[in-house]
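Asks: Below you'll find the structures, each written out as structure tokens.
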Structure P
Amino acid sequence: MKIGIIQNNPLIGDFAANADYLLNAYQQLSNDGADIVISPELSLVGYPPLDLIFEPNFIQESYIALQNLAKSTTSIPLVIGSLRLDDSDHSDPRPFNSAFWLADTEIQHYQDKSLLATYDVFNEKRYFKAATEQQAFIWNNLTIGLTICEDIWHHADFNPIHYSQNPLHSLKQQGAELILNISASPFYHHKPQLRSALIAQQATFSQASLIYVNTAGAQDELIFDGGSQIVSKQGKLLAQAPHFTEDSYLFDVDLSAQPIQESPPISEIPIITQTSVNYDLTHFDAQAIHQALLTGIRNYVKKCGFTSVCLGLSGGVDSALVATLATQALGAQNVYTVMLPSQYSSQGSLDDAQALANNLGINCREVGIQNIVDSGLDTLNTQLFNQDNSQTLDLTEQNLQARIRGLLLMAYSNQNNHLLLTTGNKSEVSIGYCTLYGDMCGGLNPIGDLFKTEVYALCEWINRDEIIIPTNTLTKAPSAELKPNQTDQDSLPDYSYLDALLHHLIVERSSIKTIQELGFKATDIQWAQRQIHISEWKRNQSAIILKVSEKSFGKGRIIPLSKKLDHQ
């Protein structure tokens, strides 16, 4: 069978452009001999549409686009994802999230999504109704079952959520021989391996060949990694599309043939956990994280209508990594950087920043801020604080420097229509080691889901063939350079220790007792826990963070700002 797969990257609500892309890909694959063409979940609408679903005419416009697309189909089926209204119940405005089988100018079949993911970044019960049954049908003497993303995640080894129904069990009872799963499955670290193992398990359980088709692109903080695949009923991988690549693919497979490789057993899936007081990078997949972040930057910039970005370049590792990722994602001609030194900025840091800009070939200019800092301090002392100019302000002075930089960068962004990138890593963002309206200014944070140790690891991977990020940037002690001889470790534990601790508190949600048993100090645990909670108000106002871990700051972690802190 010749199977056409479309890994598209829809823009939410752009029904005409999404339909054109699907139609062009369908026609090309049909001309190349495809027997069937399949696209991802909500491929006509974009995922996740969130509250746009409740906007006037949104669902109706999607259905008009669906009908028009159906009119262009031939006898070769096109499977797409879109919305379907329940005409029998007008009291509930929620539509169904559905898979449509288009052929011979008509909508011939549809299947609504049964299992609505409502955990982490998902809130599908707010937006969709759930199907109550699965209905297989016959095509080319094959019994076909349509499923949508979460419908195949009913498995205790892969999903802690217990569902009362199992769509695959129903399809198995109906004798399904081929199951199609259209997905918009977001990426996180080692999710592709987990997903491959799941698909193999579910194909074996169903005793049916399984075709999984995933979106490739990004939507806001979510990154979709593609990696569509075809698996035999024995759970063997027959074909796979590339990860992080929006394109169309034609696979000629014999569903009963020998596989090209074994699918990974559950036991071989890397478990990202920390078992010592130092952060373990053994399973850190720098290549996948790199591809994901480039995809996230490129898509967010484009989908928000920008063509260029800007950021402050300090000579430190975080801004160096963000500048490098932005350049690789968008091209050097679209990245603008500014060095904003104060009296505490070292010449070495300025040299490192300029060396990076030279290596990347990006625009870089230097604008000193000390005169603005002095003027601001003078105004504060004489008009607000009623103190003389010699008064030590310490943290206030540090924050003032950061906020002056944020002010200038935002103005630079406004004047030139650049999207401002912010550069805080997950370690800093977790404990509030950042200044709201200062270094947190920006529209996108590309590295806010990477701990500091992971930032260094990704930089080393980028430098694997040639030195792009200056060696001195990676070897010097990290510092905000907001007061004399300052280093991060003046007020923070060593990052390897801190990151392991933060991983337990944020990602694994371990208890204090569990963390103590691993060797972490009780005082450090309590300090970190408190810092995470009292910094929630900052994160609530921060730029969106590209999600690359199982638990990131964003839609998947919603914490009250006012609360009692000690619950562990």
Structure Q
Amino acid sequence: MAKHTIRVVELFAGVGGFRIGLEGASDAYETIWNNQWEPSTKHQDASLVYKARFGSKGHSNKDINIVPTSDIPDHDLLVGGFPCQDYSVAATLSRSGGIEGKKGVLWWQIYRILKEKAEQRPHYIFFENVDRLLNSPATQRGRDFAIILASLSDLGYLVEWRVINAADYGMPQRRRRTYIVGYLNNSIVAQKVEKINDWVKFDGVLAQAFPFQEKKGTLSEFEINGSIQEISENFNKGKSDSPFGSAGMMKNRHVYSVDTDSVYDGPMQTLGNNLVDEDFVPDEFFISDKDLPKWQYEKGAKKISRVSKEGFEYIFSEGGMAFPDYLDKPSRTMITGEGGSAPSRFKHVVQTPSGRYRRLIPIELERLNMFPDNHTYHPDVSDGRRAFLMGNALVCGIVQEIGKSLYRFIYDEAPVSTRPINIQRNPRPFLMPNLFATEEKDLVYNKPKKTYQLDATKRLLVGFVKDDNIDYFLAEEPTKLYYTSNVSKFPSTIALNKLYYFMPYIKGKGVRDIYLIKIARLGSKSEIYPEIVDENVPRLVLELEFLESLPEYKMINLRFQRAFTDTFLGRVLEDGL
């Protein structure tokens, strides 16, 4: 099997969230060039981190405004979280400059690159921005997004979008962002689009990655007419609401959109799931008894008399916030001001088992965005700047799932990755943090806990692990692939839709680890061993998500002939088989 390659260019790369998510989706994604430039600072922290983790090859630390398109290699997929300060929830929408603001104009650098690539422009694009993009600016709701859609349509792209809250799909942070995916008219994926309403709601790349139910009465369908200048001046003028729903598609400037309710019933991650033991937390992250009242005031409800610039007196009021933050729920949205010891309404504060209050350390902030632990560590980057970098970042898990879905649509097969987002990545050039080298306890890296309840009545598949695969199943990684024997040897009737859990059987040990079966599909070992011709036989492939381990291994009788019909989790948990 020939190795597929999707050449990726990453703009506004930050510390590489798109790269981590896409590489976690499939080994086919190969980032060949990336650009990260922060105009407001001399110290290029994000660029330093990016180069430390991924190397300098193909890395550009120049203002994208002055980078010639000829310097950017031809590619298949252009990605980027184009700067969103003008739409950020940190400032009120009425004060934001929208697409005409200082940083909003960087959208036109994406447009410039795509236009100048001409016949070589990428078949696929994938962007991220804040959810307010659909409503910006306040004086002309939706105008900015209409400009973006129209300009992409003029370049030959079909575009779909979706506002996704990561926490709605089991991820550890309540972070709502707009994800935009586009397909050039002559691309493989574009040719698969038939009815755009079905694509948006059921069939498309985003709907397959993140299922939803349509909110009744929210359908919006219209044309975006006129030149970009005319759209800028007239789109939705005088109306109070944006016509763009939280899911939608644009084809040839025709827009179809709806609002969404997420559909998800899998394991959930919470803030508490991602905290380290308080023994690992440096003293400066704990809040002193002296400063605690200041934090309580910042987090509490208040009414303050203020005077406007024009001299009018008014009452500023804000409601109270949870203090400390809830550990049994996903975290609040992280912002760039998360770092530093000064009391703040927006920073996270947790209470430790000993009763002390503390701020979050950088590793925990990385985990809330589903980055590898210590991804932002660099000798020249402070803890405050590491927090800033995570406040600017995206949730890697969202990118991973969209990347998997896009791969399936391009190649009509399941993606395989040897670099899931949870693994501890090997930094290049090698930085040896040794942050916890003096600690007696071991810090467990990148093994996110989940909140769920085991259901003893669900069917369980026990799979025998061959000798050459034992190390793979003993390694503590949260996702696995399991390949069964040749499908021709299976029972004639298999209730695949009823299989729910999986436990690997290790010879001489028995079973211990419990996995959720996320996907059961047909495939072959040639997906990961293309050089072994004999492995190109059809097998059932299980994509697994680790849940928990029994206190110790349990020896059971393997029931191969009845594996798919009458084995239940409860029987193993209670008394074995």
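The numbers here are math on the coordinates, done by the rules we state, and not lab data. No experiment lies behind these values; they were computed from the predicted model shown. Cβ atoms are built from the backbone, for glycine too; each structure is taken alone.
Asks: Going by distance in nm of label points 7 Å out along Cα→Cβ at positions 281 and 537, which of structures P, Q comes out largest? Working shown, then result.
Replies: Working: P: 3.6; Q: 5.4.
With respect to distance in nm of label points 7 Å out along Cα→Cβ at positions 281 and 537, the highest-scoring structure among P, Q is Q.
Asks: Something else: Quick check on the output: 5.1 is distance in nm of label points 7 Å out along Cα→Cβ at positions 33 and 313, derived from one of P, Q. Which one produced it?
Replies: On the way: P: 5.1; Q: 6.1.
This figure was derived from P.
Asks: Which structure, out of P, Q, was helix-only ellipticity at 222 nm (-39500 (n - 2.57) for each DSSP H run of 4 or more, over all residues; to 500) calculated from, if the result is -10000?
Replies: Source structure: P.
Asks: Upon calculation of Rg and Dmax of the Cα atoms in Å from the atomic coordinates, which of the structures P, Q produces 25.1, 83?
Replies: Here the read-out was taken from Q.
Asks: In addition: Taking FRET efficiency 1/(1 + (r/R0)^6) of positions 169 and 329 (r between Cβ atoms, R0 = 41 Å, to 0.05) from the coordinates of each of P, Q, which one would give 1.00?
Replies: Only one of P, Q returns 1.00 for FRET efficiency 1/(1 + (r/R0)^6) of positions 169 and 329 (r between Cβ atoms, R0 = 41 Å, to 0.05), namely Q.
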